[in-house]
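Heads up, there are several structures right after this.
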Structure 1
Amino acid sequence: MKIAFIEKYKNKIGLRFNSPLRKGPVRDYVFIHINKTAGTSIVHIIGKPFRKHLTAKEVIAAIGRGKWDSAYKFTVVRNPWDKMVSHYKHRIKTQPESMRLPRSQDFIAFGDWLRCTLAEPRDPRYYNRPQHFLPQVEWLKDDRGELRMDAIIRFESLAEGFRKVAEDLGLDAELPHLNNTAPTSYRDFYDDGLRDLVAAHFRADIDLFGYSF
C-alpha cells in the first residue's frame, strides 16, 4: 500500500514538472505516443515526457481538460498487422527472458504469442503490459469517449506527416528519412487464422484508419 502511494505521488510530481503539454511557438501541443509507431523519433525532437506512452485520458488527468481542449493534439498510427510484428520483435530484443517458453531457452513463436495476448484467456507471462495491446483508437479517446486529434500521422508516411505538424506548430524540425521495413514483409508472419485474429482485435483501427492486410 505504501509503495503504491509513493509511486502515485512520484508520478504526480513528475508530470507536474515535466508535463506532456509542450510549449510551441504558435500553440501548446500534446503528442500521444502509441507504442511501436516510431514515436521515439518524434520524442527526440520535442523532448522526453516524464512518462511516455500516456493515453489521452491519462494526459487529461495530468494537465486538465481546459489545457487539453486548447492544445494541438497529434499522434502516429500504424498498420495493426505490421505493428504486432514490430511489437513481437521488440519484446524479444529488449525483454528476452519474458518471451521464452516455460522451462526453455526457446522464444515463443509469433503465432503462439499472438494467441496468448489477443485471445482469451490471455497469458500474463506475455500479456504483461495490457496498454501496449490496446487498439490505437482506445489510446486516442478522451474521458468523454471522443476522438479529437488535430493530426493523425500514418507511420507509413511518417516524415511527410510530421513535416505538416511542424508547420502547423511553427516548429523548425524535420524527421530524418527512415529505412523502414518493406511494407509487405510483415505478411510472412501470418496465416489466415492469425490475420483474422489481429483483424478482430484491431477492428476499430482498421475501420477508422482504413488499413488492410
Structure 2
Amino acid sequence: MGASPSRPEPPHMFQEIVAEEKITSSSLEDQVYYGIYLAGKTKKYWVDDTTMCNCFMLFPRALTIIWGGTPQYWTWYHLKDGSNDADNQIEVASLLNVCWLEIHGKFELAYLTPGVTYEVFFKVMLTDRAYGWSVPVDLRLSHPDGTVQQSKVNLQEKIRGKWLRLKVGEVKAQQGQQGQIEISMFRHGGAWKRGLVIKGIKILPKL
C-alpha cells in the first residue's frame, strides 16, 4: 500500500495566527482559503489562492474608534460578510454625528508573508444621507521604525451606497521582522460629519 499524500506546509506563521482559536489546527488549515474568523469575529484571516500570501481584515470591533461606544455618535449593526451563510455575520460601525473623527488600528508585521508588498486600506461606505465631508480626511500609516505615510482623501466626491477602498499606504515585512504598524483615519474639528459606515481595515498583497 502506498504512503498517503502528505499535507502541504501550513501558511506563514499559521500556528501563531490561529493559536487562540478553539479548533484543531488541521481543521483550520482546511478552512484557510475560505477565511477564518479570529478573536470573536473581530478579525478575519485567509490565504489568497493566487499569490499564496496571508491576507487580513480587521473589523471595527478590533479598532479604536473615538466616541465609538457612545450611541448618539455611532451605531453598530450586523451584515453578511460576502456570503449567505448566517454564520458569516460581521459587525460594522455607522457614524451618526461627530465633529471629531478618529479611528486607529494596529497590526503585527510578523504575520505578513515576508518579502511581499502589501496594500493597506480602509473599507467604508457613504450613505445617501452623508454630510459634512467637504474637508478631506487624513489617512496615515505609521511603521515601527518611525516612517509615516500620510495622505488626504476627499469623501465629498465619492459615490454613495457602495463599498469604497481608501488606500492608506503600503508595507513590506522582512523575514523575522517584529513590531506593529498603526493605521489611522482622522479629521479633527470642522463640520459635523454623518453617514460613514466602517467595515474595517483590509491588508492584501499588492497585485
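All of the numbers you see were taken from the coordinates with simple rules; none came from a lab. This one's a predicted model, so the numbers in the text were calculated from it and none came from an experiment. Cβ atoms are built from the backbone, for glycine too; each structure is taken alone.
Assuming 3.2 is distance in nm of label points 7 Å out along Cα→Cβ at positions 46 and 174 as calculated from a single structure, say which of 1, 2 it is.
The read-out was computed on structure 2.
The value 0.98 for Rg/Rh (Cα atoms, Kirkwood Rh) was derived from one model only; which of 1, 2 is it?
Answer for the origin of the read-out: 1.
To which of 1, 2 does the computed value -1000 (helix-only ellipticity at 222 nm (-39500 (n - 2.57) for each DSSP H run of 4 or more, over all residues; to 500)) belong?
Only structure 2 yields this read-out.
State the single structure among 1, 2 that was used to calculate distance in nm of label points 7 Å out along Cα→Cβ at positions 110 and 126, giving 1.3.
Computed on structure 1.
Looking at mean count of other Cβ atoms within 10 Å over residues 102-109, point out which structure of 1, 2 has the largest value.
Going through 1, 2 one by one, mean count of other Cβ atoms within 10 Å over residues 102-109 is largest in 2.
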